[in-house]
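Read through the structures below before going on.
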Structure P
Amino acid sequence: MVLMASFSIISRRSAGVHFLTPVGRLDRITGPMLQSEFATVARGNAALIVVNLSRLSMLTPAGIDVLLQINDACADNAARLRVINGSRPVARALEITGARDRLPVMSPRTADPTPI
């Protein structure tokens, strides 16, 4: 688990699926931590990487940019990444910016919850 005062990343693996759950604000300060954790996980052999946004309290444009960079990093194997949408403000931020159309977003109601 990666920790910062008001930000953490829960990183768990269940079978061939690795779940990354950022908790708190995803912004220009915390975004590099998510990128670093994602890069570590991506070097492994998880068949699927799920970024679960359900525990975010805020998603800024810089945080959205990090998510798009993570998506770009999976361009060779687009089926390897899934993003579980978050709260209404987080979902709205993805919608307004057009990032929702560029990310493999799943509704939290249809996705398996992150094992914590």
Structure Q
Amino acid sequence: MTQLVTEILQADPTPLTLGDLHARVAAQLPATAYSTIYRLAGRLEREGKINRVDWRERGSRFEWAARPHHHHIVCGDCGHSVDLDDTDLGFSERLIESRTGFRVKHHSIELEGTCADCERES
């Protein structure tokens, strides 16, 4: 089961909820309990193999940790997301460090908006 979850998360470019992950696993292994996926995701997160992405009211999602560092812009209406890197945002840890005197250990930036499809529908 760990191998299947790993393959699913490595293959999907967007962060998945535990419900999404469970549905994909259960499609191949129908007897899989949601609690099993919950425990497995927790173990993979502790091992540093997956990252938790917290999208406020949309809850936590998980993605493969070996992907290059990136951020997300998320549609507040439908939940569609697109990956962004630091250059898309004009962000520089070195600049922040030189201006503040802090040593940056980690950063996470979340942007929310309305995707083109939802914008057309409104």
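Given a value of 11.8 for mean count of other Cβ atoms within 10 Å over residues 29-36, calculated from one of P, Q, which structure does it belong to? Considering all the candidates, the number was obtained from Q.
Looking across P, Q, the calculation of distance in nm of label points 7 Å out along Cα→Cβ at positions 37 and 93 that yields 3.2 traces back to Q.
Where does the value -10000 come from, among P, Q, when helix-only ellipticity at 222 nm (-39500 (n - 2.57) for each DSSP H run of 4 or more, over all residues; to 500) is the thing being computed? Derived from the structure labelled P. Work out the source of 20 here, i.e. which of P, Q gives that when relative contact order in percent (Cα under 8 Å, 6 or more apart) is computed. Structure of origin is Q. Each of P, Q could give P(r) over Cα pairs in 5 Å bins from 0, in percent, but the derived value 2, 12, 26, 28, 21, 9, 1 comes from P.
Read the figures in this text as sums done on the coordinates, not as results from a lab. Predicted, not measured: the structure shown is a model, and the values here were computed from it. Cβ atoms are built from the backbone, for glycine too; each structure is taken alone.
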